[in-house]
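Pasting the structures here.
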Structure I
Amino acid sequence: MKKDCRVYDRNFKEKAVLLGYEIGLTKGARKLGINPPLMTRWRQEFVEFGTTSFCGRGNWRLNPKQTEFSKLKRKLKNELKELELKLEIFKNASKYTSEGKLTIYDFIKNHSEKYTITKMCKVLGTDKTTFDKWKSQAISPRQRRVNLLQKEITSIFYEYKELYGGAKIAAELQSRGVKIKTGQVCVHMRKLGLVSKIRRNYRLKTNSLNSPYKFPNILNQQFTFEEPSKAWISDIARIQTSNGFLFLTIIMDLYDRKIIGWNLSNGLTINETTMPAWEMAVKNRQPEKGLIFHSDRGIQYANKIFSHKLDHYKFIRRSMSRIGNHSDNAVSESFFKSFKSELVNLNMLLTRKQMQEKIIEYFENRQ
């Protein structure tokens, strides 16, 4: 059927619609000499918009006030559709919002084909950049939940001045809606190297020399060496900020007291502390045969993963501070004392981001 290209004004369209109501669409179209589908479309528009219909081509008789009213009506209709969409998203995501950010991220990811990511992030109060970063991480959802849980445990541990043990931290997490048992918290605390001050005195009485990953002190407070890569020492310091703690891991060569490896992290896992600091150290300075690597007996050093990493070099000798003897770490403690006095403002706590920037600048200027 040949398409009807004639142009009809608004008055003609209205009369055609009314005629269609009187004698029927098909008869009315035949009488006017137009295609029935065209009559059907005019009727649909008239039913939806009434007297503001037919604003397009051929509508020479619609005054500006009517045009403005038509635009406003369509705008309100679009806004209503937008509100209905937001309500639908929020309703479908409501059971996830109380379970934390990770479950919200999972909802957004799983519904990206039905709704736009931008729209879901806006409705659920989530930053799209943060979501994109989460999505790009090459780790499983389970590992992401573990990482978030460990951050929560670390935050609670330091929030309560290192006094809370596994039972109290588990109770605090449960009060925040996290389903977890005391035993699970204790496992995470061991991995993070978090030990309650109340338990520390008891731990000092235990004999740690029986552990295959703890070693005697062979450095024996000899802190002066005439050649590089004869003795490296490592330690971890906690740095307070206005929104939590940062943890700085360093490796120092006792030859020139230069920091050859370091890493700044939000947590105390091995992969956030000793491992990246060691990788930087061996990249900056080649370890030599007979190198002594000295540290405390913290879980970040006395563990299978880090020990196997050092054992790979065959010629590295391990040394650890004696129980309760702080003089064994005098050099690293002296460095941290000077470091904090230079960077930490006693009158005003910096945010984590501000402190990170200052620390990075501090080390970059000493390369």
Structure II
Amino acid sequence: MKSITKTLTTLTVMIFLTACNSNGSNETIKIQPKPTLKETLDTAINTNIAESEPGMAIMILKDNNVIYQYSRGLANKSSNILINSSTGFRLASISKTFTALAIMQLYEQGSINLNDKITDYISFLPQEWNEITIHHLLSHQSGILDYANDFNYDQISTNEITNTNILAFLSDHKELEFEPGTKAEYSNSGYVILAEILEVVTAKSLNEYLKENIFDPQSFSNTYILDEGIMIKNSDAQNHGTTDLIFNHKYSATGGAGQVSSLEDMRLLSQALLNDQIVTQETKALMIKNHNENLPGDLNYGYGFVLNLEGPAYAHSGSHDGFKTYFLINPETKVTAIILGNGGDTLPDYFYLLELAGPFMN
């Protein structure tokens, strides 16, 4: 049986390129492995995270069974609320997985075609974008500038970062970085536009659609979208990053990238994906196919997933100020890894933790 370590090695560089924004990494205190998985990871996490500081929740599953689970630190420092398996964390770019699943449900229903032009759905988009398709957005082949990395947030809005003002800003910065379909370059903007297309097609907000078609059917208990007017709950994990906040303390409510979810709900997502309960096996195969393998660049991406070139694993990470998240499924070994954190640079290196777990997964 292949070790999780090999899978992680090939995904390490790619996965953090796909975060909304990168916070960097605090130096992690290394430990000597212990006799069991629990002893090893408990020791590594406790060594690096104080119970009185922001922290993380982690779960590793095999064959849909939890073989390791642990929470450490505070969800909310001001209220002294501890992190647990039901604590909601901002997922950051893992939100793209849910947006892609929703779009692919519409594809299955025949409500959209992947080769449809995005200007057919949102007429006020620049005519220079006429050749951009839904496929281009899903696979990061659009050439549209990335609002999260190409601009200063003060340029976009003085108060809140929302889909509405992102689209207005991008419409004024309509120049493309490359001809659609000729290159793959990560762009958060594409998934904001996908969320807007979904709302046009369904006449529902992204939050409403996901709740009705994914969250409720899979019995999620604490998953929601940070949409305009919807703030993160006080009882959920707050942003306790120690980096320079790239959002300049602005409230960011971006459909397609602003989802909150818990460790337990992400476990249910893993189970649903492995059992083809959200989209069909054929549709999922499209989502975990590398659509960029013949294009310049090193973004090995399907639809809403980063792909492992040396095996069947698919994954995504996220980074948004203090929130750092990671989600991986290996359908061959039936191993899932989920890590959600709210401590920014103070958090231990996620890949180091999972490399420690590797020998126990063989």
Upon calculation of distance in nm of label points 7 Å out along Cα→Cβ at positions 287 and 351 from the atomic coordinates, which of the structures I, II produces 3.9? I
If relative contact order in percent (Cα under 8 Å, 6 or more apart) is computed to be 31, which of I, II is the source? II
Structure responsible for 6.6, with distance in nm of label points 7 Å out along Cα→Cβ at positions 47 and 279 calculated and labels I, II on offer: I
Test item: volume of the Cα convex hull per residue in Å³ calculated as 121, pick one of I, II: II
Assign the value -16000, calculated as helix-only ellipticity at 222 nm (-39500 (n - 2.57) for each DSSP H run of 4 or more, over all residues; to 500), to the correct structure from I, II. I
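All of the numbers you see were taken from the coordinates with simple rules; none came from a lab. Computed from a predicted structure; not experimentally measured. Cβ atoms are built from the backbone, for glycine too; each structure is taken alone.
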